[in-house]
Structure I
């Protein structure tokens with residue numbers, strides 16, 4: 001990796017700076033950390049930084065006892081944390097670009113992702129037809145347009161999970177005529193979201209931090 005000399009909040013661009021700072025994103029040389037809140041109940045998050053094997057036990061080594069993580073691959077794979085470690089399925093891989101649910105049985109807690117921000121031409125995030133959980137491969141906040149999400153087909157739907165609502169639930173946004181209704185959704189750094197696509201989509205980012 002080439003050495004960089006600027007803060008991650010600057011590197012990810014003006015579109016995401018305000019939200020990124022709100023999520024406490026700091027970095028030097030595009031290697032750093034991202035703080036994320038796990039709310040009581042369910043939070044739909046994503047791994048924003050590449051960290052070795054990207055296994056759950058690597059990217060989230062410390063969470064409250066009783067925490068369960070869920071990865072959707074046509075059905076849910078789960079992992080459970082207890083006694084200071086992931087005692088079930090800690091080898092579950094959650095790479096940048098994949099969203100996943102975390103069920104936190106305790107009061108809200110802040111977790112920290114560490115690793116290297118992804119960059120380069122042609123960073124591809126394949127979105128299959130049907131349901132999937134996706135997230136930006138770049139640690140950036142913004143609207144789908146700002147995140148360079150592909151033009152979706154008419155009737156495709158994005159579902160945003162609201163962990164602070166009572167009760168928790170979704171807000172849905174439907175694509176029609178290259179627009180989103182009732183409005184275009186936006187997402188924070190390290191936030192995952194459901195995509196319901198009639199046909200497969202290719203989400204390509206061309207992103208490079210210049211020295």
Structure II
């Protein structure tokens with residue numbers, strides 16, 4: 001296969017042409033974390049679905065940064081203010097330009113996660129970060145039994161055709177927060193459980209039973 005013509009089952013090019021709009025389960029949780037009327041920077045904003053909802057539901061003033069050309073085009077068609085560019089390098093904003101910097105399920109896709117988190121800390125007082133938890137119990141069993149990268153955490157893609165280049169867990173993320181320094185964990189939200197027992201297990205052992213990490217941080 002020519003590397004310039006990836007297969008349909010390839011998640012490294014972030015093409016939003018056929019996905020102009022979609023909702024994710026964590027959107028409502030992220031939006032609930034944001035103060036009404038706040039200023040928000042959405043990093044790797046994709047097709048702008050989350051940013052649009054934050055503007056609509058919380059009346060925020062916001063803008064985004066997105067690497068994908070089709071993502072930028074889709075956002076601009078929505079009427080959003082979006083820049084094209086990477087998010088794991090010096091961001092084109094002054095210190096404290098925003099109240100919140102949001103990075104939804106993308107920190108595992110960048111080359112320099114520590115730079116991303118450091119820049120989020122610089123440009124915003126508060127940071128909201130979500131990511132797939134690679135230490136989820138089904139992934140552990142899949143890796144133990146099959147001896148290969150768990151497909152569940154790759155959302156059906158192969159290990160070589162996914163944008164996930166830095167798989168991480170709750171423990172890994174909290175260590176990154178400590179390594180970057182100058183941040184404290186304000187809140188760690190849980191997904192909605194399927195039963196009271198599941199809720200108890202998720203609260204007690206989030207690194208094992210939570211599929212998605214949802215964190216709010218604050219600069220100290």
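Read-outs: derived from the displayed coordinates by stated rules, not from any lab. Since the structure is predicted, the reported quantities are computational estimates derived from the model, not experimental observations. Cβ atoms are built from the backbone, for glycine too; each structure is taken alone.
Ranked on mean count of other Cβ atoms within 10 Å over residues 94-101, which label among I, II comes first with the largest value? Don't skip to the answer; put the middle values down first.
On the way: I: 21.8; II: 17.0.
Max of mean count of other Cβ atoms within 10 Å over residues 94-101: I.
If FRET efficiency 1/(1 + (r/R0)^6) of positions 70 and 198 (r between Cβ atoms, R0 = 35 Å, to 0.05) is computed to be 0.90, which of I, II is the source?
Values: I: 0.90; II: 0.40.
Computing FRET efficiency 1/(1 + (r/R0)^6) of positions 70 and 198 (r between Cβ atoms, R0 = 35 Å, to 0.05) on every structure in I, II gives 0.90 only for I.
Here volume of the Cα convex hull per residue in Å³ was calculated and came to 132; which of the structures I, II was it taken from?
On the way: I: 115; II: 132.
Only one of I, II returns 132 for volume of the Cα convex hull per residue in Å³, namely II.
Of structures I, II, which gives -1500 when helix-only ellipticity at 222 nm (-39500 (n - 2.57) for each DSSP H run of 4 or more, over all residues; to 500) is computed from the coordinates?
I
Supply the structure label, taken from I, II, corresponding to relative contact order in percent (Cα under 8 Å, 6 or more apart) with the calculated value 26. Don't skip to the answer; put the middle values down first.
Values: I: 26; II: 19.
Working through the options, I get structure I.
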